[in-house]
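Bear in mind that the values in this text are calculations on the coordinates, not laboratory data. Keep in mind that this is a model prediction, so the values were computed, not measured. Cβ atoms are built from the backbone, for glycine too; each structure is taken alone.
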Structure 1
Amino acid sequence: MVSKDEFRAAVGHFATGVTVITTVDDNGQPHSMTANSFTSVCLEPPVVLVCVAHGTNTFGFLEKSGRFGVNILRQEQEELGAYFAKRPEDREDGVEVSYSSGKDGVPYLDNSMVFLGCHVIGTHVYGDHTIFLGEVEEIQQYEAGQPLMFYRSRWYNPSSD
């Protein structure tokens, strides 16, 4: 059987973009989590998926709200990517976070490269994660930039190689 560490090292060779998944907490306030387990599923209807671990706050909030946003980060937002990769109780002050409210109250990060506002249309539980399928109901694209990427457990900028 393949070990968790062996599998992580192997799939780490696949460079990914970095997203921050946004939803609302039990008090209606923005809640965010960094995720690279995101992909488009189909064009008609426009559907994406995100995988969320059951042990995260995001899992419970997303399950209750039935809505989420996908914020695609640009290279200059590495600090946000790192900040939201931590559990909420481990996040330290000093990182400036600014949200706006999208359609149906889904929060989005100001200045992300792209925001996709979604409502959950299906779920699939597998292992310690749930795959959330979301139909995209809103798209906001901002000034182009270079995407923030992750490769072999590090932030990655292909132009610096």
Structure 2
Amino acid sequence: MSFAPLPILPPDGRQSAIALAVARGTQRLLLSLGFACVCELPLASGRRADLVALGGEGTVWIVEIKSSIDDLRADRKWPDYRLHCDRLFFATAPHVPAEIFPEDAGLIVADSFGAALLRDAPEHRLHGATRKSMTLAFARAAALRLQAAADPQGRFFEG
């Protein structure tokens, strides 16, 4: 039995070229660490996480992508993401100064080819019900996106 390759999904238009490159490199790093990733995952709080990474044992990491100093300064919502993950990270491009990022979150520097983990994030374990909710949201989003890629004319909704 053979399978046809899935088509490449087009960018959704919300991210800059720098943010897309940082996301790609960060996802490569997370995959090497044993995590699967979903981009732009809606959260129960109404926020949308840039990257959610799910480890094999159920660990949930959120990575907030910041493509510039102004991008970080304009964002005041990132502390809310802690309610939805075991560890919170920022990922940024090499030209953005690392010292501007809060010390109480992890830090990843990435380009479109890969990434380096500069600072690990402190752990704050999720409550069991929140972990289950995040895992189900992750699985549902991933499955719907695969189904949409396989059937571009179908009607698929996340939420």
Structure 3
Amino acid sequence: MTTKEANAKAKPSAAANKGAKLTEAELLKMSDKDYMNAAQLEFFRIKLQTLKDDILKNASETTEHLRENILVPDPADRATIEEEHALELRTRDRERKLLKKVEQALARIESGDYGWCEETGEPIGISRLIARPTANLSLEAQERRELRQKLFGE
């Protein structure tokens, strides 16, 4: 049984509850043999769930904000308001795409695949996951993908 499989089958225990209390510094100090243990998975589950909740809250606020009918007689002011709405909608569109990635990452936690590169099967790394919790590729695999995209326009 690989480390990945063993960690996937690990039952949530007191270590999982510790995930809520783990700090990023404590996470970075953990040894390689602890990679994607229950406490680490719980840390990332909480981080991703918080991110998801924030995105959904922002979307709700945007919906309410856009429903407000502000009658402004001045065309310049009206144009400014419309531009602000357009910017807000573009931001929410980016967040919608991020929300999909967050949900995929949460599903990978449930399936036991979180933290492992989809291309190579190697660990993605704690520092990369802290910086980008939705990452599904190791840094090297991501760099190769970006180079291919740049060279071949894939």
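semi-axes √(5λ) of the Cα gyration tensor in Å was computed and gave 22, 20, 17; which structure, 1, 2, 3, did it come from?
Only structure 1 yields this read-out.
Where does the value 22.1 come from, among 1, 2, 3, when mean count of other Cβ atoms within 10 Å over residues 37-44 is the thing being computed?
Working: 1: 11.8; 2: 17.9; 3: 22.1.
Derived from the structure labelled 3.
For mean count of other Cβ atoms within 10 Å over residues 61-68, which of the structures 1, 2, 3 scores highest?
Evaluating mean count of other Cβ atoms within 10 Å over residues 61-68 on every structure, the highest lands on 2.
Match the computed value -22500 of helix-only ellipticity at 222 nm (-39500 (n - 2.57) for each DSSP H run of 4 or more, over all residues; to 500) to one of the structures 1, 2, 3, and report its label. Walk me through the intermediate numbers first.
On the way: 1: -4000; 2: -9500; 3: -22500.
Among 1, 2, 3, the structure yielding -22500 for helix-only ellipticity at 222 nm (-39500 (n - 2.57) for each DSSP H run of 4 or more, over all residues; to 500) is 3.
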